[in-house]
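Right after this note come the structures.
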Structure P
């Protein structure tokens, strides 16, 4: 370990593993360490089930009705992948897809006045949806056609909308869309967590709705994908990529000190040895004094023996409860997966409820979502502080990731990766640079 590295990475969360993969592919000498004995840090999938009980300090062992402990891989952070999003692009370019199998999430639903409805995202579905009356459907269909054809470089497609000036509120007015339709468009298609987007230029909103539609078009049932055996497979896939390019991995390594000289990182001390480096990447837990708390997220993992009511018995789905519907500032999300994804024992379902904390009684805040899941066999509640770096790394060469937020997809995580990349290298992130040139001796020989 007493060696010189270009980059040392601390923590094997998804953000850190993707960055160590990218840096390794770029030819950097990378050392990646984690104080835990497992991959994934905050974005791990916990197995066996006994470990989840221990992690949440529940007394006793799981009951026999839960089946075999090893059949469980329970995510700590609930997220899906947008089929046409940035993370899928990263997986494809690096060929990390060959280590993973994905399933399409069966449906996306939205909450309105106590009931849930399928999110209409194609013209056909919009016309059949019971979310809207007949005239509203026609107006919504016109809006969807406008978004699909919208091209910021072709004024003919803009119909008088200036993407950098016209607000999204004005675009909704232009198509005379009612409040309920605005709610599910902004929160279930554009996937905003609050209503701040309404008074901002509409470009970002239109691109988000396009991303949703294009992701949906790839596989049909919903725009979301999920890896078999849980999200913990993602960081491991990128860790393997880094290893192929000479990256060194060490789990179970206590980090004793981050060594600084003249305000700049020069190494990491572990078990009495110092590994030297030019740059350091880490999650906030390794350097709390260079972070600031930016909020809290509550997540409730619920184990059930039944699918969620009114979802046509889907084995997997997402439900969005727009904040307006429950008098909040932030949406509440439900991600549900099941035994069909190899994350639970036969016949079992795992639903994870999450939202940004707004009061001093977070469990009451998620009650509208919990009511949709009854009966729940076992729940695991976590309230996590969210951190962002106060040190952007220009002087210190320390680059810290942000804590995972309450969104149910990885787009914000990918934005963080691109931001760290730019701060580390001084150049914009380029997907093409991730393209891998080397083969994986073990995996690829077997593929021949």
Structure Q
């Protein structure tokens, strides 16, 4: 019988999920909320209300705040009897032994604890904290899975400080060379690199960051949707089929600094003017093809001044679409357009476009998807969930190339994410965690029966 979510006098976080009574395994919704907000003490920023939890987050990867929440993760999982392994890119794997005679590659519940500079309290954080809550629930009920199960905290998923998203899961999956990841500089302080910050914090482990160094049996990720589809459709759970393709570029436009009052237009080599036109052009190209093109960072030299034409401009370009071929076409047309724009004004500029991240469209594992479908149907009924494709990149995109993978989405208010006011209700957090718990148990039983 499907779970009926009723409004009650009790807070949403206190509602119990009766559909799970047969197994005797219920997520502690109050504890889940308490833990989410407890971990957000490290990196809380951008207050928008008077309530204790009404702040956003700024917990950049490998910052001091990230180190604090990593210590919490290590201590909490060790309390649950987990074996903790840290690889040489700082990924943290906490595993709980199953009942099979020999250890098995764990069925992982993974996400990330780093945030955007102006992020919220749920992106990534919900996935890791809910996974810890799943382990707590198993432990306090004395429930033994067949296979090892556990949690992964992936390093630098956001790519906000070190500009390569899903960085460490990409290295683990063999998509990004370790040395390239190590050498990534802080976007605003090039003297700090991934490797130097790992060393500073003591998070270069002895295990190789690779699917051979620490294999996984499967990867399930709970995440807020980061879009409006679930909320607008009145659905409680998104069963994720895969992720759309995206590419990140850094575009460098070089000109020549000159006095703004004495240099006529025909004699200028103005990279800021050209970069502005390129950003507008990329937007128009993407719209025409039904894709997305966005610029989130624009940088000019610190020596720039009001009455001097800038010497150089760099900007980021993020292209997305569910079809790899459309992403190819947007990239081709942008490259062509940028070349034309570079010659339009004055003496022209030089333009260079370098690829930072390339994430092809991804389809998730059918068996993992079926396990989530089964859990969602049990909890909210067949009409309470829908299939969905992720518009954002996630670590699961990388893990899917090395182990069976899928994701579970829950609604976020107004579809807002990467913003301090990002919000997922206590009820939806708990329902997502319950779905995660039951999907993992379903998959464990399924694999044991093969």
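All of the numbers you see were taken from the coordinates with simple rules; none came from a lab. Since the model is a prediction, treat every value here as computed from it, not as a measurement. Cβ atoms are built from the backbone, for glycine too; each structure is taken alone.
With mean count of other Cβ atoms within 10 Å over residues 217-224 computed per structure, which member of P, Q shows the largest figure?
Q
Using the calculated result -10000 for helix-only ellipticity at 222 nm (-39500 (n - 2.57) for each DSSP H run of 4 or more, over all residues; to 500), pick out the matching structure from P, Q.
Numbers: P: -8000; Q: -10000.
Derived from Q, not from the others.
With mean count of other Cβ atoms within 10 Å over residues 41-48 coming out at 22.1, pick the structure among P, Q it was computed from. If you can, show how the numbers build up before the last one.
Details: P: 22.1; Q: 16.1.
Computing mean count of other Cβ atoms within 10 Å over residues 41-48 on every structure in P, Q gives 22.1 only for P.
Of structures P, Q, which gives 79, 46, 29 when Cα extents along the principal axes in Å, for residues 129-384 alone is computed from the coordinates?
Answer for the origin of the read-out: Q.
Tell me which of P, Q gives 4.3 when you compute distance in nm of label points 7 Å out along Cα→Cβ at positions 49 and 345.
Source structure for this number: Q.
Continuing with this model, one more query. Out of P, Q, which structure matches 21.4 when mean count of other Cβ atoms within 10 Å over residues 81-88 is calculated?
Of the structures listed, the value fits P.
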